[in-house]
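Each structure below appears as structure tokens.
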Structure I
Amino acid sequence: MSPHFIGIDIGGTKIAGAVVTAQGKILSRAKITSPAKSNPKNILKCLVELIEDLQESVNLKTSQIQGIGLGVPGIVDTDNDYILAAPNINLSGFPLSAQLKKKYSAKIRMTNDVNAGLLGEAWLGQARGLRQVVGIFPGTGVGGAVLIDGKLLLGTQGAATELGHMIMDVDGPLCHCGNHGCLEAMTSRWAIERDIKTLIKKGHKSIVKDLNNGSLTTIKSRVLKEALQKKDVLVRSVVKRVSVVLGQACISINHVFNPQAIVLGGGVIKACGFFMLPIIEKALTGDPFFKGFNTCRILQSSLGDDAVVLGAVHLVKSH
């Protein structure tokens with residue numbers, strides 16, 4: 001049997017996995033709800049159950065698993081296989097990789113989920129074949145990742161490329177990280193949701209509440225997409241401002257890394273990219289500093305929910 005790998009995307013709300021060949025063909029998928037408020041041992045138990053379900057789905061023996069790759073939503077010391085911080089799931093400080101190695105003889109590697117997503121895009125997605133790539137993934141938060149010469153830029157402790165926490169405005173809104181004016185605090189889904197609610201409370205009209213079953217508690221990306229398509233003035237104004245800020249971030253990223261491309265992904269881009277990307281591209285191409293020699297492209301993620309699992313497989317396969 002040809003080598004088989006398992007890729008896992010550990011999220012705050014769900015854990016998704018797939019059995020993948022060495023060429024990147026997905027043979028089977030599975031997912032379970034994340035026990036976010038549970039203790040780490042219960043999360044490990046759920047993870048093992050998911051792996052067993054995947055094995056059963058393709059009749060894969062444990063001895064036939066060549067590698068298991070994990071994408072974790074937090075700061076991961078990839079070199080030492082240690083989770084430094086995982087704010088959305090109870091895994092901070094837990095030796096997840098070491099625990100899995102007790103059960104599986106396969107190679108096991110883990111990294112930040114956005115790092116894995118960018119690896120996936122560079123392996124089989126929009127950034128295929130590119131060596132200098134930056135990823136920005138606005139979703140619930142804003143994740144970032146950087147590939148230099150095809151390798152992840154990790155920093156001293158694996159905490160590098162937290163691009164969502166670049167400070168864009170020192171007088172800007174408070175971010176969950178404790179700083180003010182972070183990219184995440186200005187362009188994430190929760191930031192868009194915050195700004196829409198604020199404007200509606202001030203008396204501005206919008207169809208968002210009608211599109212969202214009469215509620216403003218949580219405004220999903222699909223609702224934003226529908227409001228944009230219906231040309232809702234308030235939503236278009238908020239998302240345009242967000243796109244401009246992302247465009248300015250891309251200018252700074254281009255100045256710092258001079259990449260071949262910046263890949264934009266995540267739930268907000270997946271839903272609203274048709275509206276946002278032209279604004280972001282216009283900002284980048286209008287940069288006067290790099291005018292005349294700027295070759296950086298803006299690309300939209302093409303792998304969707306498969307990006308992290310495929311990138312996690314590529315991570316373990318390449319080691």
Structure II
Amino acid sequence: MRRREFLSLVGGAATALPFAANGQQTSLPVIGSLNRASAGTETFRDAFRRGLKQMGFVEGQNVLVEQRWPNANEELRDAVADLAKKRVALIFTADNGGALAAKATTSKIPIVFVVGLDPVAMGLVASINRPDGNATGVSFQVSALEPKRFELLRSLLPQASLVGVLVNPDNPNAGSNEKSLRSAASPSGLQMLALEARNLGEMETAFATMVERRVNALLVTSDRLFNLERQRLVELAARHAMPTIYPWRDFTDAGGLMSYGNSLTDAFRQGGLYAGRILKGDKPGDLPVWQPTKFEFVINLKTAKTLGLEIPSALLAYADEVIE
């Protein structure tokens with residue numbers, strides 16, 4: 001049941017059409033798509049297509065997309081080099097490492113990125129409002145939302161005192177985020193227990209530690225590993241009866257209790273819009289980096305009942321969607 005509808009420019013879904021074959025000779029512009037497979041990949045590709053379609057480009061008709069799915073940083077660099085050699089019209093990437101690899105490889109081919117870090121600090125652009133180079137795109141400032149996530153957990157569990165925070169120490173954000181996370185927890189009167197997980201085994205260990213330390217609730221930070229293992233994370237939270245808030249609604253759709261964050265599908269649609277604008281002649285350096293302003297708070301009521309939690313009426317009223 002929808003509680004509030006955000007204003008959206010999202011158009012109808014574009015029909016999936018064949019991608020360009022490797023090395024295919026064509027007079028159509030070719031977008032080199034450089035991404036690592038993750039949960040929700042097809043949904044995000046559809047959103048990217050919708051953005052392209054809004055600019056008048058339909059894959060397979062007047063634009064082609066050549067996909068690359070590298071798994072490691074070395075493969076990322078090789079994939080970028082190959083796309084640059086093919087002289088694609090632009091490179092689209094929703095991977096932090098992919099954006100850095102693309103920027104290091106070419107200063108001529110336009111780059112459209114979707115990243116979870118500060119693109120200025122990453123060296124992708126000169127500034128948010130005036131990128132002044134060959135790259136632009138979408139930037140999530142995920143850590144800025146952590147205070148709100150702690151506040152939502154506090155509203156759900158007013159007697160809670162200790163909250164676990166799941167982080168991947170290999171994430172480039174990890175070091176700088178821990179201090180800000182502790183600062184975010186403090187105003188809510190919560191103590192924070194940082195739990196590190198680089199793989200599935202360490203995720204399971206983290207939950208065992210939370211049970212041992214009698215943690216009241218869990219906050220999952222944004223990380224590619226956690227996105228890939230979202231179903232397993234949700235299952236672990238259910239097995240240990242751990243009230244958990246996640247950064248994206250995909251977790252809640254998968255059975256997680258609550259999520260609060262930006263709309264990833266809208267970000268990919270914006271990436272498609274920017275790609276279309278560049279194909280029409282706009283320069284990346286003139287397109288400000290887009291920062292999402294829409295936030296989705298989703299509650300899974302079925303999961304709440306399974307956990308024996310009664311969601312406060314004020315929290316239900318604040319939710320953008322309640323899954324029943």
Taking 24.6 as the value of mean count of other Cβ atoms within 10 Å over residues 120-127 derived from one of the structures shown (I, II), identify that structure. I
For mean projected area of the Cα convex hull in nm², for residues 184-247 alone, which of the structures I, II scores highest? II
Across I, II, Kirkwood radius over Cα pairs in Å, for residues 136-271 alone reaches its greatest value in structure I
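Where a number appears in this text, it was derived from the coordinates with a stated rule and is not lab data. Just so it is clear, the model here is predicted, and its values are computed rather than measured. Cβ atoms are built from the backbone, for glycine too; each structure is taken alone.
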